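Below you'll find a set of structures to go through.
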Structure P
Amino acid sequence: MTMTADPALMAPASRRFIVLATVSAATMLYAMAITVANVVLPQMRGALSATPDQIAWVITFNLVATAVMTPISGWLSNRFGRRNVLLTGCFGFTIASVLCGLADSLEALVLFRVLQGAFGAPLVPVSQAIILDTFPRSQHSLATALWGLGVVLGPIMGPTFGGYIAEEHSWRWVFFMIVPFAVLTFAAIWLFIKRRPNRPPSAPLDWLGFLALAAALASFQFMFDRGERNSWFESPETIVECTIGFLAAYIFIVHITTSPRPFIRPQLFLNRNYSIGLVLAFMFGMLNFVPMVLMPSMLQDLRGFPDSTIGILLAIRGAGNFLSFLLVIRMAQWNVHATLCFGFLCQAVSGYAIAQYDINLTYFGIAWTGALQGMGIGMSWVPLTLIMFSTVKPEFLDDASAVFHMFRNFSSSLFISICVAVVIRSTYVNSAEMGVPLSEFSKILTLPWVTGILDLGTVEGLSATSAEIKRQAAMIGYINAFRIYTVIAIIPLPLIWLARMPKAEEN
């Protein structure tokens, strides 16, 4: 059954586009907060005396908090109204951003990033539900693409301004710079988003289902975040986290299939397109933020790039994303499946190209692969949304949007943790292997064309050699992570063609 927008919510064209601009600003706010933190990860790591896997918590815990709170946005919208949810989320997000800039320890920063993610979680799904309800079905692809510009402008503005601000002042100011944008967005929501007439009655919150889902997501995230540090299942902590995760997931699945009023209605998953779309959304989320977490550390630690340069290189990814939105509407109208395949292929090609890099990274190489990644994200977003929501009934919109963004955010945080673990593990293993020839009994080290300018007979020479081995081993770790990234981008390609678009959508 095809979905049609509620006629009661149809407004004049000018009003619809004002609403679109407002919710796009809310979406841009959240996208900016995620990407701006990536630029200053190396600086925060030094200021807070954190290891690479610990500083990644600044990103992963923000995403997992978003994933945990996203599913409840549907219930919150029905219970308190979409307008009130957006206002509360924007206000809490602003306060949390200020606290992030004031944090004096890694633990405090992670806590405030969790609050930032929790308050920011409803902004994207509620905005999407408003757009799909406000615009007629014939304009959904256009409205979705224009709304996606908010997702694009955030990654362009955040890293560009954030890099320069962090270089001139400190990492704290990248959070403070979000505040003026947040205040303006709050004012726009207050002025232009109206209360929804004919709001469906809200059922009591299914606390068991919500808490079981939250426990499952948090446990799995902790397991993958701390697994490498704890030697995985050699640690009782990892075993406990894994057990709690699977037990909570089992309780959640059994509960929503047997409860008369479940937290997430299982009827959603009987929709063929929506279920296929969830799997694709999971893969899409895995590819979304990993490069933006790995690249800053790789560029600064291995090549010594300044924050401002890293910000510009990350912003080029957003420029590729912007370019894709100029093309995706036409392509999606031509063939949704082919457009989505092209989006995933762009990311696969980009990942493969990065996996061929050596330690001598060039600006051009980083720029074109980043732009291709951004184009792939943009070319995937609109057709993925059209596939997922093409047959969803209006009464399921809030829940469907919330579950979609939950899958996307959780897979992002999960894959970041996996890739960081791959980098750390590969660095350790390859450092050990490449250090084997460094012995006073090694004859090959007596040859000058082998040692080059390094004098292994001095402490300084040995220290420089050890540092170079670690640098080369870390580069192998990043290459291994992007090889996995490439494989993940290829896996969804055959699944895309199983979705069936309504005939009206293909005309």
Structure Q
Amino acid sequence: MPDSFVPSPQEILRILPELVLVLAGTLIMVLTPLWRRQGDGRFGVLSLGALAAALVATVAAHVHRGPAFQQMLEVDGFATFFRLLVIGVGGLTALLSLPYLRREQAEPGEYHALLLFSVAGQSLMAAANELIMIFIGLEISSIASYILAGYLREDRRATEAALKYFLLGSFATAFLLYGVAWIYGMTGSTHLGEIQAALTVAAPPPSELLVAVAAAMMFAGLAFKVSVWPFQVWAPDVYQGAPSPVAGFLSAGPKAAAFAVFLRIFLTAFEPAAERWAAFVWWSALISMTLGNFAALVQSDIKRLLAYSSIAHAGYVLVAVTAHSEAGAAAAMFYLAAYALMNVGAFAVVAHLARKGERYVEVEDFAGLAVTQPGAAALFAIFLLSLIGVPPTAGFFGKFYVFKAALDADLVGLTVLGLLNSAVGAYYYLRILVVMYMREPGEAAASAPAPTSATRVALWICAFGTLLLGVWPSLILGSAERAAAFVR
């Protein structure tokens, strides 16, 4: 075997986070039959330990950053930012899943193994610098996510969610793969830097129409993963049917990893063809915001409401992508970090109140929660106010930086329409606050048990992070700006 194919110790170190997660997931699968009767909490502890080790490995990989495996991976500030984000979301999900799995009497071993495999795929996507490697990471994450969505096999809603997610996701992946094949046929490479060079200096240059078609097919595959128009129809059904911790995970982890790939591909490989794709992304951002916010207005199921909200927030991130600038990329990264904290926190409250079988998931079920559990209601209020974009929360600065990047790129019309959409979105979030604080306690709130220790820890982490980024946004924004330097 040629020396060029033998990985060096530095290359192994640069992929260490994924190795830790995959090995831990495999170990959990091996231990599942041995710990089946007494391992309820052990799997969660092992999963949390593996995710903590992966965070340390991510920092170590960043210290020795650089290309790996013939430049198929690029460990830089951008990859490190998204690795830390998706692993952090995985850790919060694992923490929330401890009481949830115990309550639902679900097998914990396979669940935590699948969670680790999904996070490993997302981490690989964040560092991928080559289209086939992106596809591999995407499939590792997606297959595990399909199973997690239907993990409660006796629940028809979960089975339906998993089936819809799998079938539609398979079609979307086919579009992505066909776009990869198409661009390879035109440029002779699947490496993002080489594709950019081929589209810039090749003589004769590839057909602009064919490049636009390839970009459209790859956009279709990624748009499904981030749930933006016109590939968002799966999100409400999947979020409603999936276990609440999984729904929160899907809204933050896979979405952040897919946006990382989106930024990598469209701001590097397809940067020379920006005028061809920017207009479509402009319309996708606008329709996603509008459709998500107006559909959420009429929802009574809070998980469907948060699903349509997720579509709208993905549209806000697309506004930053449309800016096609370093500031836009940094704004998108900050927004994704802020959104992960507030949305995982919101789903944590939903999972707590829903009880066994997720019986209480209507907006009216939150009536009087401020009376029976003022602490949980106050934390939920922080997450909802952040989703609206009220200062001093992370959501305020997330929207501020997104719309500022759009204005700097002369996207005045999109900015105005985005702000109007934010005003529409405020209504359905405030409706939940009114129900919690201005209604008499209903059956769900009156009989709700106290949050478990794991739930409280996850809620306080999310709330603290949401407020911290609202008071000190430069804590994340500075790192995001440095990481977004690849746009230059």
*When mean projected area of the Cα convex hull in nm² is calculated for each of the structures P, Q, which structure yields the highest value?*
P
_Comparison of P, Q by relative contact order in percent (Cα under 8 Å, 6 or more apart) - largest value held by_ = P
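Between P, Q, which one scores greatest on FRET efficiency 1/(1 + (r/R0)^6) of positions 55 and 279 (r between Cβ atoms, R0 = 41 Å, to 0.05)?
P
All of the numbers you see were taken from the coordinates with simple rules; none came from a lab. Quick caveat, the model's predicted, so the values are computed rather than measured. Cβ atoms are built from the backbone, for glycine too; each structure is taken alone.
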